[in-house]
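Below you'll find a set of structures to go through.
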Structure I
């Protein structure tokens, strides 16, 4: 057996140490604490959410994914509700599709719900009543469940990526409407409630497309203020979110993901409904944003309802949906 000198052993020890140190650094920079994936490049460790900046999403080339129509959820003389699925960035997303009983080359309204606990969620929750009114008026409506909901694939384990995936899902739905039978992919509107309003506004800013949009009590606060507003209600008082937000701020700029930094990029006409007794979205927040949008040249009309709460449960539903139908009729026919 060959014997090694003390000098050779020392040199080998140094080499082994340096190799271990280099491998340790590579392992450190390749493993993201925000993702279970361990094969990302070094530069991506610090910037794994760059692909969700408004600028990057705007530049992205989108190929249509076939919208597959599944089982019947409801039969109505005026429309049929179906479960649908499509593929968004490699993941299956489910949702509810309402197809009017007759007509072709029909305009489409993309319905975007607000936040719902997964434990109580079912396909169509948050969009079903308004979507049925629009379907009876001759509109195809399509409402994605979003990742992690319905029969969709799992959402990201990264709390911020899970948030940023939602506007991306809506953008991919819009890009796939050309595969939908009887739909006119050149006549598209957007409807959003609560956090769905924030998602809808993000889509309008990213796409810079003039999709006429109706917003019910939209969340319009800046990022991350919009999520920090409600963390005191969480069991841990938001400590988990705050920790990840600190990590986020070490790598990213809020303005790249923040709707309030991109108001001037909206080219669409908006109709906004806001209850003055809203317990979640203060009336003054919406009022101030509407004025800001008008100053930025956005065409927006605000309707207010003195007794209405966040979910418009106090008698205004009929009036609001009539205004929605009239709005979409004016801009999509």
Structure II
């Protein structure tokens, strides 16, 4: 068989009903030249029956010999992909019908771009559109709304935003990768734990521009059993944020990218952003009434962030975020 243009990789584990919805969203794509690679960590045959039930030659199913873990399951799916563009779709997320058509066109027209990204709608376990409040105060209408309007984003700009401002993209269901990205930067780093997708996008930004499409092209499922929601409730291993930041800043490509800038300030602000992310654990500690989680997180921040001034900056950051949440944005919404 000829290799398809796009490989959609779906690592799955014990969620056959959601997997069925995810696959169905793939088969509704207006861009037809793709394959779907499903790698299965499940202990039963239900997911396999879901895949074979579609009776579509573009579907390829591989059941692992036991549960090999989320990281290895994702890596295995990537290793089986044959397309020149690669997309991971989490088994509980959905793609809109135009996702592949829009993102493939963007990368075809922009050879310097290694990643195409677009905002995501948020849905609950039943697939209904929701607008949850993240971090207690911020209402989230879209995940990863980066800017108003489509456009190519240079790697220097996108990497700086990853380091000091916010994550332009992260969840794999909302992005499409050029296959050569993995040949340049490697695959997922197991040491990055829950944030492997973030680490991969940041490493890609060292070498490639990104293309942003200001149109909702996928849906991220957010519900109490969701992995991200569970992590936020229990507390995150915040040292991972610092590990990723150190790794990026120590890469010679980062130094070359930011030549001429105040490197010390960039480094300090990058660590400050990590420390701001650690506030998620403070919020979890408050809801759990857990002094232990609060103390462990504070101790971790003290060990990981070498800039003591960043602790002084934290209250101002919190005040600013609360103030921002009180005002309704007047910017036009993305296309839907």
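Comparing distance in nm of label points 7 Å out along Cα→Cβ at positions 182 and 270 across structures I, II, the highest figure comes from I.
With distance in nm of label points 7 Å out along Cα→Cβ at positions 254 and 310 computed per structure, which member of I, II shows the largest figure? Top value of distance in nm of label points 7 Å out along Cα→Cβ at positions 254 and 310, among I, II, belongs to structure I. Comparing FRET efficiency 1/(1 + (r/R0)^6) of positions 78 and 126 (r between Cβ atoms, R0 = 25 Å, to 0.05) across structures I, II, the highest figure comes from I. For relative contact order in percent (Cα under 8 Å, 6 or more apart), the highest value in the series I, II is held by structure II.
To test your reading of the models, identify which of I, II gives -11500 for helix-only ellipticity at 222 nm (-39500 (n - 2.57) for each DSSP H run of 4 or more, over all residues; to 500) when calculated. So the calculation was done on I. Computed over structures I, II, Kirkwood radius over Cα pairs in Å reaches its largest value in I. Name the one structure among I, II that distance in nm of label points 7 Å out along Cα→Cβ at positions 70 and 318 of 3.6 was derived from. Answer by label: I.
Any read-out appearing in this document is the output of simple, stated calculations on the displayed coordinates, not a laboratory observation. As the structure is a prediction and not an experimental result, all values here were calculated from the model. Cβ atoms are built from the backbone, for glycine too; each structure is taken alone.
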